[in-house]
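Asker: In what follows, structures are represented as structure tokens.
Computed from the coordinates by the stated procedures, all read-outs in this text should not be read as laboratory data. Just so you know, these numbers come straight off a predicted model, no measurement behind them. Cβ atoms are built from the backbone, for glycine too; each structure is taken alone.
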Structure I
Amino acid sequence: MNMIDIKKLEFKYGNIDILKKIDLFLEEESFVGIIGPNGSGKSTLLKNISNVLHPDKGSVLIDNILLSKYRAKDLAKKIAVVPQNTNIGFNFNVYDIIMMGRNPYQDRWGRVTNKDEEMVKRAMALTDTYSLSEKNINELSGGERQRVIIARALAQDPEILLLDEPTSNLDINYQGEIYDILSYLNKELSITIIAVSHDLNLTAQYCEKLVLLDEGQIHSVGTAEEVLTEENIAEVYSTRVIIKNNPLSNKPYVTLIPHTYKKRDEKNNRDFKIHIIAGGGTGERYMELLWQKQYKLSAGVLNQGDADWQTARRLDIEIVEAPPFVDFRSKDIEANRNCLKNADLIVVTDVPFGRGNLANLKLVSEFVETPKVLFNTAPIQERDYTNGKATDLWNKILLHKNTLILQRKDNFLSVIKKVEK
């Protein structure tokens, strides 16, 4: 067994509260990521679990036994730690450093047994450090050094492995390599893994459970889907993100909204509103261009999850949205009609039209007097999947007196300015 039960844990540095009433149960053989902003108490919590620090109040139990009841050697056989700082003050070779993990099993004279050698070889095999065994630790790259430190921890033959920022300052290839090793240890050797990390995406892809800390308290606990929400990230990190599923793993992927997109001086907004009919990524670039030029914007109807929908959300553009793969609902169509009524200009990108979004084009055809810019870089016949209905509507809109055709995308802004005047 390797369960961890934390009850009402509180910890202070001097008079400063670092951890406040932490209640957390971590199941045996789980892979847990502890995340949160700087100063949220992640590393301090890990040190309380490993008995490096001792709670001011509350308790930590391993397999229903208080941490304080374990002898140091017995606890070292139960828990191994990979610290954030992997610098070693002596230039021993890799084999000797990994052998240090056998210290809890050796007698007072440090005699090496066959079992010790067997476990060191096993640890090197698991971390692919055989080829490094004769090298001195200071000759290694960051990724190699981290594998060696993990091997040293594995030589302890632990049931629980605690890691503090295991991929900090590592290149992306080493980051994946380290987490692949941890995943293997968890799934194949049933080792409980608890990793503190700043990298939300790595933890989301690998960890089955996340613990989000905020100012020394648990904000939320659960799967990556439950914890990594845009609302939680905004509340805890005070920043805006977009979260969508990684197409390979189907796990959440967090994208930070750049600072330049977060703030726009609304006082300088142009008194000219443009409604954009787009979809499938055909409007992304043009939304950004118009947003940067301070135009008031709206867009729709866009399917939730669509690339244009994501861009509109990132730029905080007013959106009429609808669920994907179904016909637009009457309330969606009516909301889009209201946006069109308030628009000084309607822009229709070269989006393909099918049964689902044909309603957008029907709405545009209703607004005879409103100026329009229609993209025609790809002929409508090539984008019509409605047996000619979209083409008929398109041709009808072309007859409106204030309709302009855009044949070249590079003169988009100049056409918009022409209409604005």
Structure II
Amino acid sequence: MVNKTSVIILAGGFGTRMKSSTPKVMHKICGKEMLFCIIDEVQNISDDIHIVLFNEADLIKDSINKVYQNNTFNFHLQDYKNYPGTAGALMQGGDSDSAKNPFEFKYDKTLILSGDMPLVRAEKLEEFTKLDCDIVLGILELDDASGYGRVVIKNDKVIKIIEEKDASDEIKKINFANAGIYCIKKNILRNFLKEIDNKNNQNEFYLTDIILYSDDLRAVIAKEDDFMGVNSKLDLSKAESIMLKRLRDKAMKNGVTIRIPDSVYIEFGVEFEGECEVESGVVLKGKSKIISSKILSNSVIESSLIKDSTIGPFGRIRPKSNIINSHIGNFVEVKASNLNEVKAGHLSYLGDSKIGSGTNIGAGVITCNYDGKEKHKTNIENNVFVGSGTQLIAPINIESNVLIAAGSTVTKNAKNGDLVIARAKQENRSNFFYKFFGKK
């Protein structure tokens, strides 16, 4: 439910510890960019969303607008040269008060969070927005707070937040970490931005200094599983593991059977319907929909529809495939194809194909869909038997009730009722073995 809180997402950082040319906030967990994970959640609690960009700003903004079409987000470009740092992200060039307060907020409260916190959930964010005080600060209590700013607490009161790069060895022993999330009243934030300086080791403007501007402060102990920041590829893997567990748990709560859940990978766009079973080692990616089907071990399905079917083990279903009431067996690959009541048990490639009901695809059948320049279609109608080791050279059309002999290389269309044999005639030469290799 949207409440009366503005939201700022700080998404301009360089993310140097990621060691990647991809902007940090655009790295994916479970198939979705970290920034988009956050946007999806904050849209549930606010209709006044501000996104601050700097590094690769145009790329990120274009990506946002492509996914969230007709959005009403407010984009801001950080003046990093003059105003570096987390508070600098809320300021722009110039000496006037208005230049240092470029944001026009719709509401009295502003929720500020980093763009590298993909595990946030709307209901957890609301715990910050519901508190009635000047400043709400999120704190993580960790066994190892490496990578985080430390929160200094004395007599149950937050005294100071020190960024790790400014922290002494003694301060680094503190296990209270800054979660990077704040809920601040508008007047407090505006006054803070007018007066803040960058007198620290990094010459940056720190949002953490906000705690010095009001005694009306509440600290909320947050769980790392909800508010961890991602600063490295190791952090990314940890965050993805947590999100994967959420996605698998959600599926199982909705009736999906998952064998050895920790071995199964599921992305955000995957949907289940009816009674489904997923065995170990399965990878489900993109906008896939699984309806009343069984996915056997070590199969991969990407952006496809599987209905009333069995896939695998070791089946691979590539994007834009629709498989209905069919069996796709071990080491069968299907790409951009429509199969309805089809059996393909072993070691085949079916690409850019339409295959009708009652059709049996033998072992080793290949649809040769690419001529080196273009992809071509294979159309197989109903009740066709395709023998093992057959090659179908597309474009080609096989009408219903056709029998294709094993080992055929089929280059011509076949009509209803045909027997197709397209292979060299076998020749047996008596005693040739002994002529070639000599007598025993």
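Asker: For which of the structures I, II does the calculation of relative contact order in percent (Cα under 8 Å, 6 or more apart) return 9?
Answerer: Source structure: II.
Asker: State the single structure among I, II that was used to calculate P(r) over Cα pairs in 5 Å bins from 0, in percent, for residues 132-315 alone, giving 1, 7, 13, 14, 14, 13, 10, 9, 7, 5, 4, 2, 1, 0, 0. Present the calculation step by step, with values, prior to reporting the outcome.
Answerer: Details: I: 1, 7, 13, 14, 14, 13, 10, 9, 7, 5, 4, 2, 1, 0, 0; II: 1, 7, 13, 15, 11, 9, 8, 8, 9, 8, 6, 3, 1, 0.
Computed on structure I.
Asker: If distance in nm of label points 7 Å out along Cα→Cβ at positions 92 and 124 comes out at 3.3 when worked out from the coordinates, which of I, II was used?
Answerer: II
Asker: State the single structure among I, II that was used to calculate distance in nm of label points 7 Å out along Cα→Cβ at positions 332 and 404, giving 1.4.
Answerer: Working through the options, I get structure II.
Asker: Of the structures I, II, report the one carrying the highest value of mean count of other Cβ atoms within 10 Å over residues 4-11.
Answerer: Structure II comes out on top.
Asker: Continuing with the same structure: To which of I, II does the computed value 196 (volume of the Cα convex hull per residue in Å³) belong?
Answerer: I
Asker: Among the shown structures I, II, from which was the value -4500 of helix-only ellipticity at 222 nm (-39500 (n - 2.57) for each DSSP H run of 4 or more, over all residues; to 500) calculated?
Answerer: The correct label is II.
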